[in-house]
Structures are given as structure tokens and as C-alpha cells.
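A short reminder: the numbers here are calculations on the coordinates, not readings from a lab. Values in this document were obtained by computation on a predicted structure and should not be read as measured data. Cβ atoms are built from the backbone, for glycine too; each structure is taken alone.
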Structure I
Amino acid sequence: MTTESNRSNAPHPAEYVARQDRLKRSLELIYTVAESTQAQDMLGVLATRLVEAIDYVRLPRINDDGSIQEIDRWRQIPTIPVVELRSDEEVQTPMVGITDFQYYDRIKCGSDVHPMGKRQIAHYFHDGKSDYTTEPLRVDRGSFGSTVSYSLPIHADYHKKDSPIVGTVAGQPNIAIRLDDDNNYGDTLSHELIHARDDLDEPVQLTQQGDDNSSEKNRLRSELRAYAVGARMSLLIAQHQGLNFIDNEEYFNSVTMSFYVERTRNKINGSILSPNAFDPNKELIEALDDAGLKSIYS
């Protein structure tokens, strides 16, 4: 339900149109660069995934009640809604359920989930068709962007009360980008689009039996992939625009975190194209912690 507080914190619908134009230009730039031979050579299949993710993007309007426009057929067609918000703004998204694409194409046919878990996910999926829940969409202070997916627990036996949680299933992803004149949208959008694509393609995350940190490792694996793409796309976009971002303090400050994370990952795990590029192993976790980067996954 949308409250008066939600409406007062949401951008004005008429003013928001200009933000959509800015997002559109940024997405077109990322698309052009990601399709380039340089990007394909540097990022491999991740460049292709990024291009495809941009094809899924829709830029919804903001309604008068502080909610975002519900995109036609978002349940049936892979869709990534993207909005641009100031750090003090919040909107409500009605697009939160498990989509047909996630359920039929990724979970029912291609997932390793135990049949008991699949039955529970089926309940979530079908209940979501008639559940008009909304979720808040915002960018917290100190962040450049956020990907929001309404995650639900998967229990070992959903018929039993307090049955152990053995994983989670994500619903429709929504992206919020912070409105900031100093923000490098190439880095932030690339990063968040990889997260959204992960939620669409791999909605189920299972915990490993006997590993109390498996959920944290799953998150770290996802963050390593997103930071790697963001860092390298920032470099390619700067080259495309003729920028020397090392000498451009404004640009450099907006991408520093991505480069610190990617430099640490590359030092331990090697090439971004290697099979274990994003393996959250003990040595890498210790290196990230030593570099003061633990916040990316904990």
C-alpha cells in the first residue's frame, strides 16, 4: 500500500521525465561500448550478458501516488525496470513476484532444487499472481545504486514449522540509480545490470550443507562479478570518450571502489575469463578483508 509519506518522498512525475532521458543516454553508451570488440575480448560472455540485460531494460514512469508504472507483460518477458532517484527519495514497485521466465525457464526446467523445494517455489509463484504486494525502491546514502529483488526462503520441508532454510528464491529485480551529477553511470549501471541479470537467470541460491557461510559466499561471488564488469566497463567507456580517468578526479572518485575490488580479485583469482574468476575462496576473502573491502559482502 502506498502511503502519504511515500508520495511526499517520491519524485514529481513531470520532473522525472528528464531523468529518463539521462538514463536512456547512459544505457545507449554502455550498449555501444559493450558491443565493441574490445569489450568482447576483455569481458567475454559477460559483455554479451550485459548487452542482453540492456535489451531487457525498461524505464517506467512515476505515478502520482509514488509508485512506479507497472510494465506491460513484465511477468512473461524478461524485464529490468530502472529508475533514477535522489538519496532522500523512495518509490514503490509493484513488480516483485517470481516471473514466468524465472519459474518456467530457470527453476522448473533447469534448477537443481529438490522436488520439495520446487513445490514450495511453485506455491510462491502462483500465490504471487494474485498478491499485489509492493516493495520500496531507494538508494541508501553512500551507495550509487541498488538492485532490489524480493527474496523468499526455501525450507527443507515447508510442511513442517521451523524447518531449516536451505536457500532462497529471488523474484523480479528492480534497479534504482542515485541521481548525482558526479556519478559515473557507466560503472553503476553496468554493476547493477549484472546483479539484475543474475537474479533473472539464477533466481535460486542454495546453501551448502555444513557451510555456515555459504550465503555470504554466494553474495560475494555475485559482487565480485558485478564489480569486475563495472570496473572494466568504466575503463572502456573512458577510452571511448577520450578521458584519462586517472587524471580526472571526479571520474576516478566515482569508480574507485570497483577498481580496488577488481584489483584484489584479479591478484588472487587471475583472469576474469578463467573458470574460477569469481570463486570466493579463503585467500581472496582474507585479501578483501585486509584491504578494508569486507563491506561488499557482509
Structure II
Amino acid sequence: VFLAQDSQAPEIKDLLGFSCVKPINTVNTVLNENDALDMLRDNLINAAMQEIYSEGCSRWEIQQDIKSKEHAIEPLSTRHQRHGVSQETLQQCPYSIGDNHAFLRVNRDPCEPMINYLQEYFHPTQTKDPKNSLAIPGGKGGARLSHDHSKQYVYVIQSLTLWKEILHDMFHLWSLAAEDLLSDSISYHLQDTSQGLNRVQPSSKTFRLMHTILHKAKKSVSSWVGSSVIHMGSHSVPNTLLFIDKYTQIYHILLPICNTLSQIPNFVQGILVSMVLSIGWLVWTRAQA
């Protein structure tokens, strides 16, 4: 990305004689340029863009879902084929939308059950047991803030809510981040940000969308703790590449927790079944004796 960013400098463009950067192709741009937007309103589009995943499904069910998807994509692309756009290109569109659904399921969706767990197992203001307290003292256990239980409860909910909204619009943020990063009119400057030498660059497009997302997140929670300042193109977050990378790490934190907690009932049931079988075997062997 940084090589592409450097290639946008006027002197490099003049030296090369061409641009190394071109606009990102999206489903909307491909269909719009070829007068095929009606494809998104076709009755087959839902079946064509459905995500195929194996969790809780047998091999036969997975194969049936794959066949159903393929049987929808083939006539869909044939029906909306236009001069200048190949059938293969049209077939890529529902696959691309399906990829977005897969991204949302893995990255965004864990935020919602984490909010539910918090609301189910923790009281917003009271803690009868110190073990259930969310309070954090600054300087202890890596904490940089000091929050009592109620303030930390609100802070966690607002963080999860903001993460959910950001990840919901992540592909849009990604495309705008690329436009800001590879702009041929707004260059970067090197600066020591106390985290090494970084490329500091203003990011107006990404900043505007992020401001909209933050406003939406603030409206969906009862109160807000701390600052609402968006750090981008500054000492804290030098450029959009580092901004995007920060939020792509969220699923590494939340997904393992959600997967583990969701499997606890099955694990407990397995233990109970094993205990019943063991007791039954013991009773049978004693009866035989």
C-alpha cells in the first residue's frame, strides 16, 4: 500500500508515465456501469448471495445449500447479462455480497451477544459480589483509566456498540480509507509519533463517515463516557491504514469468547450424559455380581 501511495506523487507519475492506482470496483459500480442494477431486485438474489457455512449442518445439507446457490446464480447472471459485461463478471457480484455477509458474521455479529452477556450477568449500578465488579483502578492490571463499576459498565456497552457500528460499515470505511491513503492531492509527511516514524496524512473522507457512525452509536446508548474526539491523521492515529487495522483486530478478541461461551451448554450436557452412563454401568455391573 505504501508503494502505491508513493507512486501517487506527481514526480513519480511523471517518471512512470502512468498511474499505478485505479478506483476500486464494487458490486454497485459494476452493475451501475452496465445498466444491470435490476439484478439486485431479482427474486433469485437472496438465494444467490446466501452464505454457506457448516456450523450445525450435515454434509448433505451443506451440499444442498451449495447447489441451491449455484442454481440461483446461473440463471440470474444469464437473465441480466448485457453487452460489455460478461456472465462471469455478473456471477462474481452475488459471491462478493456473500463475502460481505461472511465478514459481518465473523467480525460484527460477536458484538451483539457480548452486549447481551453483559446485560444478563452484570447489574448496571450494583455489585453484590466483588467478583462481579467491573471497576478498574488506573495503573493496575494494565488499566490506564479509573472507573467504578457503573461507569465501566456504560463504557463497555458504548465500546461494543461503537465497534458493532464500525464493523457494519467496514467495507465502506475500507474503500474510503484507500481513497484517502492513495490520494494524489493530499500527501503525507513523516513524523515521529513516539511509536516510530509514521506517515501522517489527513483523511477527510474516512473522517466524515466515522463521524456519522459515531453519532449513530451515541444515539443508540443511554449515556456516553469519555471523549468523542475521532483521532485520524494525527499523532495518535497517523493514517487510515493504521485506523482500519485497529478495528480489524476486534474479532480476534470477541469471537473466541463467544464461541467458548456458546459451547458451555453442550459441554455440560456431555458431562451429564457421561455421568448417567457411568452410573448406569456401575449399577449394571453390581447387579451382575
Among I, II, considering only distance in nm of label points 7 Å out along Cα→Cβ at positions 13 and 85, which has the greatest calculated value? II
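Kindly point out which one of I, II the value 8.9 was derived from, the read-out being mean projected area of the Cα convex hull in nm², for residues 101-212 alone.
This value belongs to structure I.
helix-only ellipticity at 222 nm (-39500 (n - 2.57) for each DSSP H run of 4 or more, over all residues; to 500) was computed and gave -18500; which structure, I, II, did it come from?
Source structure for this number: II.
Quick check on the output: -0.48, -0.80, -0.87, -1.11 is log10 I(q)/I(0) by the Debye sum over Cα atoms at q = 0.12, 0.16, 0.17, 0.22 Å⁻¹, for residues 21-108 alone, derived from one of I, II. Which one produced it?
Numbers: I: -0.48, -0.80, -0.87, -1.11; II: -0.40, -0.67, -0.74, -1.07.
Traced to structure I.
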On Cα Rg over 2.2 N^0.38 Å, which of the structures labelled I, II is highest? II
